[in-house]
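What follows is a set of structures for review.
Coordinate-derived values only; no laboratory data. Note that this is a predicted model, so its numbers are computed, not measured. Cβ atoms are built from the backbone, for glycine too; each structure is taken alone.
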Structure I
Amino acid sequence: MEFNDVVRSTPTCRYYKPDPVPVEVLSQVLDAARWAPSGGNRQPLRFIVVRDQAKKQQLQDLYLPIWDQYIAGIRQGSVRVGARPGIVDHADHFARHMAEIPVLLLVCARLADVHPTDHQLGRLSIVGGASVYPAVQNVLLAARDAGLGSALTTLHCAVEPALKPMFSIPEDISVAAMVSLGWPAQAFPARLTRRPLDEMVFGDTYGVALPGL
């Protein structure tokens with residue numbers, strides 16, 4: 001696929017066929033993660049490919065209580081997501097059928113290799129993710145190029161203490177995300193719906209239009 005076609009048609013996939021994903025395809029997709037940038041080229045990421053049915057069920061069982069609390073807040077109006085109701089319904093299906101997805105990929109990171117330069121600003125730190133999530137995005141794009149659907153979620157990070165013994169994750173390694181991988185049950189979109197560029201890009205000053213855009 002052409003690069004622009006890949007980036008414009010890589011959706012969050014919530015519905016999957018039960019067909020297994022061959023190891024050679026997984027290898028191709030995961031190899032893309034190696035080439036992502038990281039601070040000092042420290043390459044902090046490690047991946048656990050979860051295909052065992054019992055372990056996938058455990059991941060679903062850990063996910064659902066957090067998801068149920070979240071979706072209850074949406075329905076009660078105490079949590080505002082700004083998404084169409086249909087999107088929430090799709091996400092709910094994903095949560096309740098997670099163990100049926102062929103591959104659940106645990107994304108792990110060695111925090112000693114991550115340097116968040118914004119941790120003293122008195123707000124949520126976001127910089128540490130710069131050495132983590134570019135590699136995850138490479139996986140999502142490589143999956144699309146291979147014809148696989150994917151979804152990125154971070155809810156499992158909240159139950160890291162339960163995950164570590166389950167997967168023998170060392171103490172100095174943290175859980176950064178989970179990515180689902182499988183053959184999509186529905187066709188890929190021709191193009192995603194996104195904000196227009198002029199709402200995201202400014203010239204010299206925030207909120208000022210970039211001339212000629």
Structure II
Amino acid sequence: MSEIFDPITQHQMRREAQRLHEEFRGIFSKETIERYIAESTDAVSDARVHNFTPIFMWRFTRERLRALAQTRGEMKKEVPEVLFVCVHNAGRSQMAAGLLSHHAQGRVHVRSAGSTPANEVNPAAVEAMREIGIDLSQEFPKPLTDEFVTAADVVITMGCGDACPIYPGKRYEDWELEDPAGKSLTEVRRIRDHIDQRVTDLLAQLVEAPQLS
């Protein structure tokens with residue numbers, strides 16, 4: 001593990017890495033899993049709360065490997081996959097992902113990412129979501145990856161322009177939403193409620209759509 005981590009964190013990282021090897025044994029080679037672990041560790045190492053780095057690494061690597069396995073047909077897709085993308089993955093896309101996961105109750109799988117991820121989720125966004133019973137305190141900004149896009153059925157962009165690659169056969173929407181960065185809590189609440197309306201409409205469309213084959 002990277003020398004930037006203390007011995008306790010390195011031990012935790014090795015433990016989480018072993019969990020990934022066990023889960024994806026027989027689906028991916030040891031070398032592929034190790035490569036994804038290394039890449040994902042580098043991607044989350046700038047997270048402001050280093051105590052969470054091992055679990056961040058595990059979650060991010062696991063999501064990437066699951067997305068890759070789905071794209072290759074090695075893991076069945078049980079529900080529609082939605083990807084929310086904004087610039088920093090610190091406000092709009094995090095709130096949208098939290099709201100859709102909350103409302104969907106397992107009927108949709110949700111991911112979020114940023115074209116230029118920040119090193120923490122916007123505290124005002126965390127507080128605004130906490131007020132309605134959704135906990136973002138242990139979420140972290142994630143970089144946009146090819147695996148996330150290829151596995152998604154619906155890609156919702158929020159102000160990231162052409163940073164998101166376009167693949168045929170996917171539904172793309174661009175939601176024009178204010179960026180909560182630098183906004184007061186009152187303003188972030190208004191953005192949250194706007195996102196909630198859009199998410200509720202999206203969920204209704206997805207759950208009424210024909211089941212995925």
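Assign the value -10500, calculated as helix-only ellipticity at 222 nm (-39500 (n - 2.57) for each DSSP H run of 4 or more, over all residues; to 500), to the correct structure from I, II.
This figure was derived from I.
Determine which structure produced the value -0.63, -1.11, -1.23 for log10 I(q)/I(0) by the Debye sum over Cα atoms at q = 0.12, 0.16, 0.17 Å⁻¹, calculated from the coordinates; the candidates are I, II.
II
Ranked on FRET efficiency 1/(1 + (r/R0)^6) of positions 10 and 26 (r between Cβ atoms, R0 = 25 Å, to 0.05), which label among I, II comes first with the largest value?
When FRET efficiency 1/(1 + (r/R0)^6) of positions 10 and 26 (r between Cβ atoms, R0 = 25 Å, to 0.05) is computed for each of I, II, structure I gives the biggest number.
Out of I, II, choose the structure whose coordinates give relative contact order in percent (Cα under 8 Å, 6 or more apart) equal to 20 when calculated.
Matching structure: II.
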